[in-house]
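Only the coordinates and a few stated rules stand behind these numbers; no lab work does. Fair warning: this is a prediction, and the values are worked out from it, not measured in the lab. Cβ atoms are built from the backbone, for glycine too; each structure is taken alone.
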Structure 1
Amino acid sequence: MAALLLGLLLFAMQSPPIPSRPQLPHILIIGVRKGGTRALIEMLSLHSSVAAAQNEVHFFDWESHFQRGLPWYLSQMPYAFPDQLTVEKTPAYFTSSKVPKRIHQMNTDIKLLLILRDPTERVLSDYTQVFYNRLQKHKRYQPIESVLVKDGEINLGYKALNRSLYYVHMQNWLQYFPLESIHIVDGDELIRDPFPEMKKVERFLKLEPQINASNFYFNKTKGFYCLRDHGRERCLHDSKGRAHPHVAPAILQKLYQFFHEPNKKFFELVGRTFTWK
């Protein structure tokens, strides 16, 4: 009997740990839409101390989900080891006015990741996604010029423009969370050279350094970086990295001028500048 018990004990000590039940997230990727949130969560998943929810949960911004309560939200989280941090990403969180307060009520110490791109590029990516979605569903779509410009001026009624007014949304978040709780990932740099940006994310989250330059390789066919993890290679879906529609230079110039002042306000708000046009 003693030998049997000793054998079971040795087996238990040698067996790999079993993931515990799901945990509420320690980290939230809060946005921004078409900023690179999918790339960010996939890259963060390279770290062994991170357990990532695979789908966008939309708990804090969709009333139908929020009314189900935290037990439902918990059920959407991945199983994780006790020493792992759970992360969820929903890009719409950043631009939803009710979300910061709701997240603060759940966890005042949560770590927030916000990935941003040049606001003009983000608008064009936003349009491109909607364009292809409508094309696949055989629905009518509006040419990009007609949604960007109205009566010769920037169309302020276009929702995609509002999503790129980063300072407006950031002001709302800073009412509930200190700037130290929010790490801004440069989405344009993440596309150009992901490794340095991911090292900054590791430091912000106080993770043991694990992500290496060897985890990334440039795929010439796709035109962006893919991931290499323990010999397994994977790339983002083909819907990522689509070419933007051609936009007349005069309209592009109007967009750059439109975002000039909002960008300045954002830089002042976060104490940091970005190389946006």
Structure 2
Amino acid sequence: MRRLTPRLRTLLIAATSLLALTLTATPARATPEPKAPEDFVALRTVDPTILQDIRYFTRHNFMGDRVTGYKQPLCILTRPAAEALHKAQVKLLKRGYTLKVYDCYRPQRAVDHFVRWAKDLDDQRMKTEFYPQVDKTRLFTDGYIAEKSGHSRGSTVDLTLVKLPAGPTRPYIPGEPLVPCYAPRDERFPDNSVDMGTGYDCFDTLSHTDDPRITGKQRANRQLLKGTLEALGFLNLPEEWWHFTYKPESYPDTYFDFPVTRKSLTHAH
């Protein structure tokens, strides 16, 4: 057998190394996203008449960015919560109102995004609208931001009332001048909601459902929303007029992290 020349030996070693590298460099498959349990549904499949203004899919929120995990502007809830909202909607339509949801199921990755933002004291882009009187260093202490949210369990919803016929809500333009969320309705961002005394996600004690400074029509609007929903099994969070949880919760101790998208649902429509 002939000996390999040094040059041939070098080429052979190089080829062998390249083959080994090719075999080991096969890309790993991406980890599939988690899916929702079977009893999670898109609200539209239960009641297509309820308006949806999913704020965390947009940049019009207290962070000023689309929130991680919101891949579509979609309200997802456990079926019992969605069906209870449908019953509330039927009652409200007869009175000339419609429900409008701002947020429904919220993945844990979105809550984690909130926490990262709250710790970044340099980012105060949206302070003028959403937390004008609250020092950002106090967001955790005062309970506005937490590391877990009931929304991640699938039976909590943020919502409001809109008088029919519903007018449009104009798109938020990033960088536009901001107005405090507790300013008179004609001055703050032009939401098509009835006047609740503050805008959605207003980090202020005026957002407390029964704050005594909220009177007249504003108080009546809050009580109409609260009374209608509580009669159907929802419990209001006293610090937020817009926040309701359907009881009993389907998953009282589970915080889900599947993304907000139709693909997360077993029975996507």
Could you tell me which structure in 1, 2 was used to calculate helix-only ellipticity at 222 nm (-39500 (n - 2.57) for each DSSP H run of 4 or more, over all residues; to 500) as -8000?
-> 2
So P(r) over Cα pairs in 10 Å bins from 0, in percent, computed for just one structure, reads 6, 25, 32, 23, 8, 3, 2, 1, 0; which one of 1, 2 is that?
-> 1
Comparing 1, 2 on mean count of other Cβ atoms within 10 Å over residues 34-41, the highest sits with 1
Work out the source of 3.9 here, i.e. which of 1, 2 gives that when distance in nm of label points 7 Å out along Cα→Cβ at positions 90 and 170 is computed.
-> 2
Candidates 1, 2; distance in nm of label points 7 Å out along Cα→Cβ at positions 122 and 258 computed = 3.8; producing structure is 2
Winner on Cα Rg over 2.2 N^0.38 Å, for residues 178-233 alone once structures 1, 2 are ranked, highest first = 1
Tell me which of 1, 2 gives 17.0 when you compute mean count of other Cβ atoms within 10 Å over residues 146-153.
-> 2
Which of the displayed structures (1, 2) returns the greatest value of relative contact order in percent (Cα under 8 Å, 6 or more apart) on calculation?
-> 2
